[in-house]
Structure formats: C-alpha cells, structure tokens
Structure 1
Amino acid sequence: MTNTAQPVPFEKAVSETGDPFLLTPGPLTTSRTVKAAMLHDWGSRDASFGAINKAVLQHLPEIAKGADEYVTVPVQGSGTFAVEAMLTSFVPPKGRVLVLINGAYGHRAKRILDIARRRTLAHETPEDTVPDLHRVEHLLKRTPSITHIFAVHCETTSGILNPVDEIGVLAEKYAKSFLLDSMSAFGALPLDVRRANVNAVATSSNKCIEGVPGLGFVICRREALAATKGNATTLVLDLLDQWQNLEKTGQYRFTPPIHVIVAFHQALREFAAEGGVEGRGRRYRENCRILVSGMRALGFRTLLPDHLQAPIIVTFHMPTHPRFIFQRFYDGLKERGYVIYPGKLTVANSFRIGCIGRLGEKEMRGALAAVREVLDEMGVHDPAAKAA
C-alpha cells in the first residue's frame, strides 16, 4: 500500500513586524517602536533633532560609568569606522600598540594600524583562548616603546569574553593608554571605564542597545582626547575635530545619519526601561543558557567552556554527520524564520548563533525547535556521528 501522507507544514516564526528573527551579532532584531522612530524626517540642523542627538551623546558615558570624565564622539558609519577613528586618532605617529588578538577583530585592528603606518606588536592566542596576561606583562616590561594596548571586549569570532579589567590593571601599572573595542558587549556586559583605566572605547548603534546600523561611537576620557591633536590620519575620522565642532556648534561636520540617531534614541529609552546593563544582560544570559543547554541536548558541541562564554554569540562545532550540510541547515532555519551566522574560525569548522537583539525565551525555544525539525528533515539524528 502506498503511503500518501504529506509532511505537516511548519509554521514560520516571524517578529512583530513580520520579519525573520536575526540570531546574529548585529544587525539584529529590533523592536517595532525602534523601527517606527525612523518613519519621520528631521532637519539635521533643527533644534529638535539637536536635542535628541545631545541626549544620546550624554547618555552613553553613563552606561560605561564614565560620568563627566568621559565624552562621546559619534562617527558616521559602521562600528569599524569607530574603531579606526579611535586607533588613528589616539595613536600618534611615533606610538606603538600592543595588539591583543584572539579573533578576526583583533586582526582587523592590526590591519588598520598597519595601513596607518603605526607600529604594532601583536600578542596572539587561539580564538578559544584569552590573552596570556603573564606574557602580556612580560612584553610590556621588555618593550618600553609600547605606548598603547588594544583589546576586544567580546571577540565575536568565537564569542569569548576577554579579561578587560585585568588588562586595564596592566595598562595602569605600566602607564600605557588602553583602547578597547566593546562593539558587541557594550550595554550588556558590565564595563567601568574608570576602573579598567580605559582611555577610549568604541561601540556602535546596532548591537546590545538594539538600534539599527549606521553610527559608531567612541567614548573617550576627556583629557586623553584633548591630547590627540595632530594624530589623525584622515579628516572624517578625526575624533578631536569632530568633538570640538560638536562642542562649539552642536552640529556634525558632515551629514549625520539622522534616522539612525533618532532610532538609537528610542532604543536607549527602551534599554533604560529594561533596567540598563543589568536588565539587558540578564535577558541575554537567559537566552544564552537556553540556547546552549538546548543545542547540547540535541548533540551539538560548543567551542568554548562556559566560563569563557559571553552571552552574545555562541560558536558550535560543525557536525560531523555525513548527512549534515550547513547550507541546507541554514536555509531550513531561515525558511522557518530564524537567521543564524556562519563560522569565522581558523581553529575549528563551526557556525554561530546569537543571543542578542529583541529576543527572549519564546524565540530561543522556537529556534531550538526549528533546529530539531531541520535535523530530522536531513536525517541527522546524532550530529556528532561520523561516516563509517
């Protein structure tokens, strides 16, 4: 007898605006109200927009516990624009940067410095390993020409959390300027820039504050920023010039991404309503817990041990089952309303799933159910199984 039963169609998960859920490190799923903030037009030199922009810039140092000692300098462009502005503004022509690398974003910072013809010394560890602080201290002792230390707060190549406070202690001990890329951590992971002795920290609008892409920020110690005069290698990425113009006129030197800023202002209001860093971080940690425990129950292996895992994005080893094809897995999840991220590692074949954005328990459990469905569809009952 022929079996004529048809597969039960799956129900596609969609966000409140009908879009798929982005389980990525940013851009990410945003709220309806953040999106709605972009439905209006604003004059870039109008007082109403100026007040919104001023509120945004004043709020950010408070999140990093910088208070009046720090100022925010916005940079039109993606987060990497902010990182490049920070590095090329703060590092003088005769400076030398100890670059701590354990992923793609550390390598990107070194490339920025190389192109700007700034001297570097790299301390590189594997993508699943934090910097060796004893080795870092040894390098600082034996290389007095080092003027700056650069590190990534959460390296989204793997999702690893780097020891920012401990690096800051070494920066203070050896009188080095500490520059931090906190792109995917700012707003969700605690950061006290004064305690960590950070002179500048780069972040952007489309990560843990849950805004949309288009604007980077560098939160700078006021005195350290004032000392950068003459360092910048480009006009548009000169942080001091940007800050001085904003202070003097309240205006950007060049056209700002107005809609992005207004949406970010709304995102900051929602961030505060959720309880700031504590509240946002709590939701992301729960998302991460649900994801990791659920994926492990399905037979997947995480790259990182739990104590090194930041609740931002989780890297999973690629299954070895002969029927597992990543593109089919990715497409199957996308069809069901969940977009994940390919891997970016050299130490292991992998893929990544994010925990941030306008997501909660319902969405994370929905994603896990979708993973199970796609595995069943592919005939993969044990992801760790190997070909005979």
Structure 2
Amino acid sequence: MKSHAVRELRLLHLEDSDLDHVMLLAHLHRGGLRVQSKRIDSEAEFLAAIQNDWDAIVSDYNLPGFGGLFALDLLKESQRDIPFVIVSGEIGEEVAVEAMRNGASDYVRKGNLARLVPALLNAIEANVTRRDKELSEAELSASRQRLSELAQHLQSSIEQERAAIAREIHDEVGGALTALKFDLAWITRHPGSDEVPARTSAALEQVSHAIESAQRIMHNLRPAILEQGLVAALQWIAARFEKRTGVACTLRTPPNVPALPGGVGLVAYRTVQEALTNITKYAQATQVGIDLSLAGKVISLEVSDNGRGFLPSDLAKPQSFGIRGLHERARTVGGWIDLSSSPSGTTLILSVPLHGAPVAASAARGITESADPSRWCEL
C-alpha cells in the first residue's frame, strides 16, 4: 500500500489523554490522511476493540495500570495481524528496540510527531507486503503439494496402465496367437486331412480376434481418428458416448476449422474424453453439449451438461486428480480450463491460443463410430 493509495485510515488509539489524542489526529490530518479513530485507555476496551478491523494501532507507552508493551503482548496473543506503533514522550532507546523485537512496527516520540504519518504508512505497507508474501508462499506451497500429488498419481496411473496393457496383450493377443500357432502346426502335420478347412477357419477367427484386440489397445493409447482432424474425432467420440450411455449428445462445430498446432488436437480430445467420463460417473445428466468455436486466435471447446453439478469443495478434495490433470494438460499447449457448476449443470471450457496456426481448413465429414478410420480391414 503506497501513501498515495491511502484514502481513509481506521485507527485504534490507546491513549489516556484526550488532548494528546486530538493532537495526534491533527498531525495525521496535516499529513494528508483522513482518519476514523477510536480512543481507548483500558485493557478491557483494548481486548474488545482489537476484535474489529483496524489499519493500525497507535499506543502510548505508559498508561495508568496499562502500558504499550503489555498491549503489544495482548495483540500477539490474540493473533490479530495489525500494525502496532508506539508513540510516547517517555520511551528510551533500549525500550524502543525491545518493543521492535517483540513485534512493534515502529515507535515515534511525541516531540517528533511529524514522523508519525510516514511511520504509519510504512508500517501499513510493510504489513500488507508481508501478508501478500505469506499468501503467495502458501499458495505456492499448496500448488507444489498438488503437483507432487498429481505427479505421484500420474506415475501410479502409468504403471497401472502398463500392467493393464500387458495383461490385455498377454490374454487377448497372446492367447489368439498361441491358438493360431497350434492350428497352423496341426495343419502342417495333417496337410491332406478333411479337417483342414475347419482348422483354417478357426485360425482366421483367431487372426481377426488378435486384430480387434490390437486395434482396441492402439485406440486406447492414441485414437487413430485424430489423424482425420479434431472435428472428426469429436464426432466419433460424441456418437460413441451417446450410443454407450443413451444420453443425448449434441456436437456443434464451425464450418471450417484451421489445422491445429501439434498437441492441441490431442489435448482437446482428451479434455472431452475426461469430461464425458465424469459426466457418465457423476452428473446424472440427460443432455450433453459439445461446442467447438474459434474467435480470433483462440480456439475454445466447451462441454456442458444438465446434470446435478458439484460443489467447489469437491475440487479441493485430495483425490480430485481428473480436473487437476486437465489443468496441467491444458498448460502444456499454452491453454487454460474454466469450470463452473450449479445444481442445473456443469460447464467446462478449454481455451487455447493459436499462435501462428496455419489457415488451411477442413470441413466436418460426418464421422460416426461405424466409419471410424482407426479400424483395420476385416479378413
């Protein structure tokens, strides 16, 4: 807080002399400050007053039965963060240093009240700066903790995904290829047998099964339909979601979408994928909308539903890694996520600036699940 930013000062004045109180206010007014003040002179009044909001406390050093250092101790015990300035004609240098060590912001002699205004403003500014620093450090620490938790979760997810892929390859692809090996070995040993056509048909079935399993594994790793562009991928995932869940899903896209920089299409696709997964699990929605738009140099992708929404506290849960992952994924391409919710639904918006994106455009081509170009040919 700079001195020119101060318009009105809320001041608590611990002083037993009404004349000294008036004199102090006069110096503050001459220094360009407008002041809302309250004068008190007892411990009971002080304890009650510090529960309110004050920009600063100015205290005499010595009052009948009550003193500035004792008041400072009471302020510390209350854990109220208010700048505390001692003004006295009796305080010595050693006592002043002790007061500063105990937490006083500054001290001013009554014979030098011209220094009061800058002392007060500096104390307030220092207090605001310290608060901002503590807040920034707390936010940074919390952010680091969230990133650490997310990194651990991602590493665990990667290992689990690797194990799942390994099991699927072993059980599906490996099993099919093993059966194929036995069929081919039998055909080799019995080339003229009447059972060769049946064995050949069984072998072909195992090949088809292996192809389907490999295609499914490849799609889970990275959908090949993304090679056809983001619009085609969104059409495919929307149609697949609607068919799987029975929830109406409407996709709206502009007529032409520019070719996207590397990574943006995948981030957009994964964002929609995560959003639809959350809708399936939690939203209890009956309608979902996916809107892709381009304004200036920013591409936006909005996923909305008419479900039951969520509370802000849900996002603060330690295990809410899905939304955290979306934020981090968006940052990898210079984008950001906006999320809003109410009892009538939830809206998630991914925005990504397209710096220098090429202007070549492609129109939507009506890709559906049955027309998925990631499918391999059937034998």
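A value of 12 was computed for relative contact order in percent (Cα under 8 Å, 6 or more apart); which of 1, 2 is the source structure? Structure 2 accounts for this read-out.
As an exercise: mean count of other Cβ atoms within 10 Å over residues 125-132, calculated from one structure in 1, 2, equals 13.4. Which structure is it? Clearly, the read-out refers to 2. Assign the value 22.1, 83, calculated as Rg and Dmax of the Cα atoms in Å, to the correct structure from 1, 2. Derived from 1, not from the others. To test your reading of the models, identify which of 1, 2 gives -12000 for helix-only ellipticity at 222 nm (-39500 (n - 2.57) for each DSSP H run of 4 or more, over all residues; to 500) when calculated. Derived from 1, not from the others.
A short reminder: the numbers here are calculations on the coordinates, not readings from a lab. Keep in mind that this is a model prediction, so the values were computed, not measured. Cβ atoms are built from the backbone, for glycine too; each structure is taken alone.
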